[in-house]
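Engineer: Input: structures, listed below.
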Structure P
Amino acid sequence: MTAELPQPVAPMLASVGEPPSGPGWGFEFKWDGVRALAAVAGDRVRLYSRNRNHITGGYPELAVLSGLVGGRPVLLDGEIVTLGVTGHPDFALLQQRMHVRAPSPWLVDRIPISYYVFDLLDLDGRRLLSQSYQQRRELLAELALDGVSPRVRVPPQYTDVDGRQLLEVARMHGMEGVVGKRLSSRYEPGRRSPAWIKTALWCTQEVIVGGWTTGQGRRAGTLGALLMGAYDDEGRLRYLGDVGTGFTDWMLDDLLVRLAALEQSGSPFDEPVPREHARRARWVRPQLVGEVEYRTLTPDRRLRHATWRGLRPDKDPAQVTLS
């Protein structure tokens, strides 16, 4: 009789803060990819995005998980990552895989991905959510997934280091940051828990695209800037400013197709958009979620010096709030 695939859960999320100090904490590097849960049983592998959509077809390389776990029923939590030419995670490159439901062998070969597994949530039909983080990591280590296939890796955890020192190591090696996890913490599905604390080396913000303007000069005839927003505590879509840098040619072409399908006559924002942006805007339904990197947040809630990082199809627009 074939074992049942473990049922997915909403991934546990980390709070934002400085690296915790003192005993009882483990640390991992923060990987610049897309969160994914992997359910395995027998020869079946099913992948889920952060909002529990099926993404299995987009990453056929991860069929190797079945053999790596010997067909045992497991539910893994981790990050799908693409490494660039420098050997560092390259989110812009990963974008070219994130939107493809059935990639061609050529695309799979040109932009390979790896699954960085950092948690084990179900093993042989037993839910491990109430087990401590340290216990789950020990069980994960016993599966011996690391080093067998380049498509699956188990990044190390560090328990005898200062989180601030590890953050400097992350900076030196071009990593996104670090995550501190309380060794005694249970897994809390869907909750942004203080038991996990992430510290990024740059400020990022998930945004909702509410409109766009056409480009000028070299970008004439294509996209110039995206008008972005996020929901406040009262559920109003607030305007956060525009972003006009960080796009590759591939991103521009892809965005134009998506934006054309969402066009509407009026602004989706629940507050006035400054005239210099509104007068040239083409408005869209607020359904596309992206991510930007920015330097500061101004007093009037605008993201200063924002740079586009890419779309986040794994994120629900209703959950995009100003962090």
Structure Q
Amino acid sequence: MRFGPLPLAQAAGAILAHSHETPGGVLRKGHVLTPADLAALAQAGAAEVTVAALDPGDVAEDAAAVRLAGALVPDPEAAGLELTPPVNGRVNLRATRFGILGIDADRVLALNRIDPAITLATLPPHARVTPGALVGTAKIITYAVPEGALARAEAAGRGALRVHPVVHRDAALVMTVVPGQAESLGAKGRRSTAGRLRGLGLALADTREVAHEVGALAEVLGEVAGDIVLILTGSATSDMGDVAPEAVRRAGGQVARFGIPVDPGNLLFHGVLGGRPVIGLPGCARSPALNGADWVLERIACGRIPTAEDIAAMGVGGLLKESAMRGQPREGLPHP
């Protein structure tokens, strides 16, 4: 592609680089110039015009964006994505279902290394999405790109994006109560949990309150209805042997992990009970603000139980905004 000024006599079929006023109206940038356009420009007093002229083998921006997006998502229905019509060299990718964004980051990196004019920008991996959410945009920066570079980008990025769907229908919330606990804590817990579940297309199927005691909690855990079991304790879980993890084990379940490198939200545990995922929520989950529980719940709702490696990787970017509900702020404490 050649870019720069051309005499009007040589500009037919080229792409206008900048908008121009003419007696017949405005010619917008990106417009392919016709002989009638050139006559109008001459009437307006122009002798030359800045254009992009495609060389043999160049692919125009809209066609290139369509090809790139099509390579990224070869089967939109299976990937849970839809591709928008091209506009100014851009095709947007939007989610068609609840879930989390799956990205082959190596493929995206390889694609973006090929040519500065061929780009893909996405949400972060594992971002929670809802139907209609914009998850990525394929953008051709210049008015055209070489066929060879586009073909390499298509191969590099093929199948790089999909939405992992939510596979569960609902969840139960079991809250423990300690002596002297304010009644408002239960209401906050129910409200924030229901909101989190709605954001994933899940229902809150069952809610129970029980004394903060291993036996009582274990009994209720065996009774509640829901594909996922969430536990929110009146006193924060501080060890694998604390009340809530021990109650899961006493009820016949297993605890896979306690503690995650995300703050707020690090006092979280997860496991399994009777074939159902169990998540012990941190106290900050009573707030709707983003915390580590969101990241774990979102993956589990999509049937993607986080491994130890997955959770370790959450530490990069895991320092989240301070929650107003935090009893012990990260900063502002008196020095010993």
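Engineer: State the single structure among P, Q that was used to calculate relative contact order in percent (Cα under 8 Å, 6 or more apart), giving 13.
Structural biologist: Q
Engineer: Out of P, Q, which has the highest value for FRET efficiency 1/(1 + (r/R0)^6) of positions 96 and 312 (r between Cβ atoms, R0 = 30 Å, to 0.05)?
Structural biologist: P
Engineer: Same structure again: Here mean projected area of the Cα convex hull in nm² has been calculated and equals 23.4, so which of P, Q was it run on?
Structural biologist: Source structure for this number: Q.
Engineer: Still on this model: Which of P, Q yields 0.00 for FRET efficiency 1/(1 + (r/R0)^6) of positions 56 and 224 (r between Cβ atoms, R0 = 35 Å, to 0.05), as computed?
Structural biologist: Attributed to the structure labelled Q.
Engineer: Work out distance in nm of label points 7 Å out along Cα→Cβ at positions 24 and 288 for each of structures P, Q, then name the structure with the largest result.
Structural biologist: Q
Engineer: Matching task: -4500 is the computed value of helix-only ellipticity at 222 nm (-39500 (n - 2.57) for each DSSP H run of 4 or more, over all residues; to 500). Pick the structure from P, Q.
Structural biologist: This value belongs to structure P.
No value in this document is a laboratory result; all are computed from the given coordinates. Remember, it's a predicted structure, so these values are computed and weren't measured experimentally. Cβ atoms are built from the backbone, for glycine too; each structure is taken alone.
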